[in-house]
Structure P
Amino acid sequence: MTDDRDDALAGWQHAPLDSTLEIHCHDAPPPVPPDLQPLLEAHWQAAQEKAGGRLFDGPVFTLTSVSPARLEGAFVRYKALVAQTREPALFARLGLRALSVCGVLECADGIVLGRRGGGATYQPGMWQLPPAGSVDASARQGTRIDARAQILSELEEEVGLSAAEVEAATPFCLVVHPGTHYHDLGIRLRTPLRGEQVLARQEKVTHREYLELRILPHQDLPGFLDGLAGQVVPTTRILLQRLQLLG
């Protein structure tokens, strides 16, 4: 893992991944200590209230082993992850390393950026690279996790693009959040659509996760992100740097 020297990214780690990455799933989830259940429930109720009751305690994938060519893990309930996110010190007992997929969507006119809704559980109102989302049970294929299927599902849900409109989906980087220990799997996505077509697709999305989408030509990315200061999800800068899109 590499630590970033940028002060805004202090504590964030990232490492390259093989384009042929495989993700394997174990049946046995990490145990949750019984004495923590009341605390988990309290955090869950508080998070539900903030989200207007929209949260669902479904399975999310957490890592147990990491290497450039292979990730391993198991599914846990979202409630435990919410508690650790709200109270990072719980990592000492829960040890959750939740895996999310994070796309870098490149269309004919540039890179797609989106501003998260204010009601998001994590990093509300921040700018990031869509699509992104936790790895859930729908991505499981036997003992393997299909990260490509997961990111394409998120792409259709968040931006309105279908899998048929994507030319490539290639994993290239793993980013680790300090404190929460979230792990973001960076996947480069390419579509031949123009920016106006991407925006038109997103206009038709029923439940929008982004308040705004922008299409940024490569040469405009550094200035745009610098102008947003602390309003950009750190993973965004790291993934763009890994792809040498920030100069």
Structure Q
Amino acid sequence: VLLDMKATGGELGWLTWPLEQGDKPGWEVTQRTLNGSQFYTYSVCNVGEREQDNWLRTTFIQRHQSASRVFVELQFIVRDCNSFGGSSLTCKETFNLFTSESDADVGTTFRKGQFKKVATIAPDEITGKNELRINTETRVVENLSRKGFYLAFQDIGACVALLSTRVYYKTCPATVKSLVLFPETVAGGENQGLREVSGACVDNAVSEESPRIYCTVDGDWAVMVGQCQCKPGYEEVKEACQGCRGAEAGRRH
């Protein structure tokens, strides 16, 4: 996991823009209680104002050098525009997700033009006056190549509370198959559907050819080629090679 908003508590330190909004602030940190636990959210609700353009930018997210594809999981609430009466003419029920790559943390510098749109985020369920509807949406950011990146959320006049943002990448876990040890491997992106990985024989095992396997974009191992076999005097026990009991007995006499 590269970013977990809930784990940060109140020390989020995300950037809001524009900086000065007068009596109508943009995104603000608010403390909420849900199911008995307190946590911090970012919310904005300028539904009665025209031409809203409020931005919220994360801190710098360092990328794992092998991870060109990351997943952004959002949990959020959007209020029903009809619940605002006359203010609903300018009210929206969506917000936008953007990203910007960088090789270094640019601090509080913010330029809208450096961000490219990933998706419009629309709720499956909107929250009315009396019920709370939490939405979970996951979006993919592809073809990352620089040392890190930012996410940004653009509000254009909705009543939104961002409850959670998680950024993560998928891996194929370290595993042993047919006496071959394969290391944990970061899954590839859309331009590299299968990532070829070479394996090493477990202790006291050998192979005529270098065993290999493929890691899929979903973090699953597939299509193994080659295998290892225990050396003479060893036998396979639960993906390991142990000394044969007969050989040990022979050595003791």
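Every number in this text was worked out from the coordinates using simple rules, so none of it is lab data. Predicted model only: the values in this text are computed from it and were never measured. Cβ atoms are built from the backbone, for glycine too; each structure is taken alone.
For distance in nm of label points 7 Å out along Cα→Cβ at positions 67 and 107, the calculated result is 4.0, so let me know which of P, Q that is.
Clearly, the read-out refers to P.
As an exercise: helix-only ellipticity at 222 nm (-39500 (n - 2.57) for each DSSP H run of 4 or more, over all residues; to 500), calculated from one structure in P, Q, equals -1000. Which structure is it? Present the calculation step by step, with values, prior to reporting the outcome.
Numbers: P: -7500; Q: -1000.
Checking each candidate, the match is Q.
Could you tell me which structure in P, Q was used to calculate distance in nm of label points 7 Å out along Cα→Cβ at positions 43 and 75 as 2.1?
Only structure P yields this read-out.
When distance in nm of label points 7 Å out along Cα→Cβ at positions 147 and 171 is calculated for each of the structures P, Q, which structure yields the highest value?
Top value of distance in nm of label points 7 Å out along Cα→Cβ at positions 147 and 171 goes to structure Q.
Tell me which structure, out of P, Q, gives 0.35 once FRET efficiency 1/(1 + (r/R0)^6) of positions 91 and 203 (r between Cβ atoms, R0 = 35 Å, to 0.05) is calculated. Don't skip to the end; give the middle numbers.
On the way: P: 0.35; Q: 0.00.
Traced to structure P.
One of P, Q was used to calculate Cα Rg over 2.2 N^0.38 Å, giving 1.43; which?
The correct label is Q.
Given structures P, Q, which gives the highest value for distance in nm of label points 7 Å out along Cα→Cβ at positions 59 and 131?
Going through P, Q one by one, distance in nm of label points 7 Å out along Cα→Cβ at positions 59 and 131 is largest in Q.
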